[in-house]
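Each structure below is given as structure tokens.
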Structure P
Amino acid sequence: MRVTMLQDALPRPRRVAVGEFDGVHVGHREVISGNDTVLTFEPHPLQVVRPEAAPKLLTSVESKAELIATLGVEELVMIPFDKGFAAQTPQEFIDRILDEQLTATHVSVGENFRFGNRAAGAPAMLAADPRFETRVVPLVEVDGEVVSSSHIRGLVLAGEVELAERLLGAPFRIRGEVVTGDRRGHELGFPTANIVPDEALVCPGHGVYAARTDGACAAVSVGVRPTFGTGRAVLVEAYLLDRDEDLYGRMLTIEFIQRLRGERRFDSVEALVEQMHDDVERTRELCR
């Protein structure tokens with residue numbers, strides 16, 4: 001899949017899916033299905049027009065591109081979203097971007113898609129334009145719940161990664177560089193690969209999770225290590241089962257399977273180690 005900035009996109013007939021697509025969840029996948037081009041915005045529009053209301057995101061721009069690439073899309077076109085772009089009228093967006101720049105023959109959007117200055121444009125305006133065929137995708141529901149990025153963010157923050165996976169269509173994941181920790185895991189017999197969460201992205205709620213990473217099962221702790229009272233910020237610590245290698249400085253992707261328990265303070269190191277053994281065995285069973 002090619003990743004192209006809008007100003008570099010050469011005119012050609014395109015079937016274009018348009019949206020922010022944070023998380024690339026099952027609703028987004030329905031909008032994208034059958035299209036050769038995805039048009040999205042970077043940064044998230046709210047970061048420009050209402051920064052105080054901008055959410056933490058489910059996916060970085062790199063992760064979003066990787067997920068979209070798995071859907072058979074030929075080209076991802078990125079719009080640099082700034083105040084100038086936000087000031088365009090809905091008609092200018094249609095004329096300048098969809099018609100003149102991208103030469104769209106088909107346009108696919110979700111029913112709640114809004115565009116143009118003050119979000120004044122709606123799907124009906126696209127559907128009324130004879131220059132392209134418009135497909136408006138109804139909101140997707142799973143078990144009676146409307147699938148949305150905001151709902152999934154709430155699930156992840158609550159540690160409900162299993163349900164989040166059902167709505168995403170893939171495991172929730174984070175990616176980061178392995179950094180040096182306090183090496184307490186080595187002392188306890190559970191050496192971990194540590195990642196500092198990106199503050200711009202959603203991180204699962206504090207607790208211990210079964211996960212997969214780079215082909216291995218992993219017991220993952222998200223939190224502040226209350227047993228030791230370190231006073232440090234949130235850290236993601238992944239103990240890779242049956243793997244013993246130096247990961248410092250490498251990029252690691254963690255896919256969350258299930259929350260095993262909440263984070264808690266133990267009365268002794270021995271009690272913590274006993275619980276860690278249980279966490280590892282439950283992780284091994286879930287990975288099977």
Structure Q
Amino acid sequence: MPVPTDMVGDQIGPIKHEVDARWTMAYSAALGDTHECYFDTRRNGGVVAHPMFAVCPEWPVIVESRDLADKWGITPEETRQSVHATHDLTIHRLARPGDVLSTRLTFTGVENKRPGAYTTSKLETVDADGHPVSTTHQGGIYLGVPTMGEDRPDVNAPPIPELGPTPKEPIAEIFVPVAHGAAHTYTESARIWNPIHTDASVANAAGLPAIILHGTATLALGVSAVVDTVADGNPELVRRIRGRMASMVLMPSTISVKVIDSTTVDGQDIVRFQVLTDEGGPAIDQGLVFLDRS
């Protein structure tokens with residue numbers, strides 16, 4: 001069935017989560033990111049979560065949004081054909097152990113694109129006092145599935161800055177090994193379970209050559225490399241992360257993170273980066289990390 005544009009405005013949640021150190025530490029460990037700020041509980045102010053940890057409390061409402069698809073006439077088979085295409089995360093502050101977070105999802109757009117129906121959603125995570133912790137604008141494509149109704153794009157999506165042509169040579173290129181069991185480790189540590197990442201038979205049925213690494217894991221590995229390269233390993237400077245998911249990351253393999261350049265706009269450093277697969281395809285394209293050094 002077509003994806004109806006009438007689903008724009010529908011909501012799911014909020015769903016509550018209790019964050020503990022075991023969860024935040026496991027997430028960073030799964031990425032091989034071992035900075036003391038993620039692990040040393042003796043640290044002044046305690047430990048913080050990795051910037052991309054924000055995807056962890058978002059997962060349950062995403063799962064519920066898939067379950068809600070039946071309401072809109074979207075079949076389970078069509079849901080299985082949906083892929084994560086774009087991710088734009090604003091970090092109001094890093095999550096910490098002891099946080100009680102609530103996450104709500106709102107469908108913000110449905111458009112007809114050449115590959116299929118492009119849907120967007122906004123995920124808002126707040127703490128126990130209602131203060132914002134993270135906000136994500138996320139896009140996905142139902143491959144080969146049309147839309148029904150007039151296009152309704154997300155009119156409130158965060159603007160993408162125009163940074164001009166990219167330089168010929170990047171600031172740095174970092175090679176990151178991806179272990180054979182990386183997807184299994186990430187699945188359990190992030191508490192994000194989708195069997196195309198861990199079950200070869202399910203991946204095969206979905207038309208994939210093998211299980212693939214989660215797009216959010218690939219993005220997180222890119223963010224870690226950027227933070228190490230241009231932010232002195234300090235994740236608390238990160239205010240926004242954006243990227244487009246493209247090529248698949250197979251395991252085992254080695255990805256490369258190209259830190260392209262850094263431009264100061266309105267008091268923030270905007271770092272462009274790209275994550276490439278073993279074969280040179282863009283696993284994460286049009287990557288941006290916004291840093292606030294004030």
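Out of P, Q, which structure matches 37, 19, 16 when semi-axes √(5λ) of the Cα gyration tensor in Å, for residues 44-195 alone is calculated?
Matching structure: P.
Once distance in nm of label points 7 Å out along Cα→Cβ at positions 108 and 140 is calculated for every structure in P, Q, which label goes with the largest value?
Details: P: 1.0; Q: 1.6.
Going through P, Q one by one, distance in nm of label points 7 Å out along Cα→Cβ at positions 108 and 140 is largest in Q.
Distance in nm of label points 7 Å out along Cα→Cβ at positions 100 and 116 computed as 1.6: which structure among P, Q?
Values: P: 1.6; Q: 3.9.
Answer for the origin of the read-out: P.
Comparing distance in nm of label points 7 Å out along Cα→Cβ at positions 164 and 180 across structures P, Q, which is largest?
Comparing P, Q by distance in nm of label points 7 Å out along Cα→Cβ at positions 164 and 180, the maximum is at Q.
Comparing structures P, Q by distance in nm of label points 7 Å out along Cα→Cβ at positions 76 and 92, which one has the largest value?
If we compare distance in nm of label points 7 Å out along Cα→Cβ at positions 76 and 92 over P, Q, the biggest value is for Q.
Of the structures labelled P, Q, one was used to calculate distance in nm of label points 7 Å out along Cα→Cβ at positions 172 and 276, giving 2.5. Name it.
P
Starting from the value 2.1: which structure in P, Q was distance in nm of label points 7 Å out along Cα→Cβ at positions 4 and 84 calculated from? Don't skip to the end; give the middle numbers.
On the way: P: 2.1; Q: 2.9.
Only structure P yields this read-out.
So percent of Cα pairs over 35 Å apart, computed for just one structure, reads 15; which one of P, Q is that?
So the calculation was done on Q.
Any read-out appearing in this document is the output of simple, stated calculations on the displayed coordinates, not a laboratory observation. If you're wondering where the values come from, they're calculated on a predicted model, not measured in any experiment. Cβ atoms are built from the backbone, for glycine too; each structure is taken alone.
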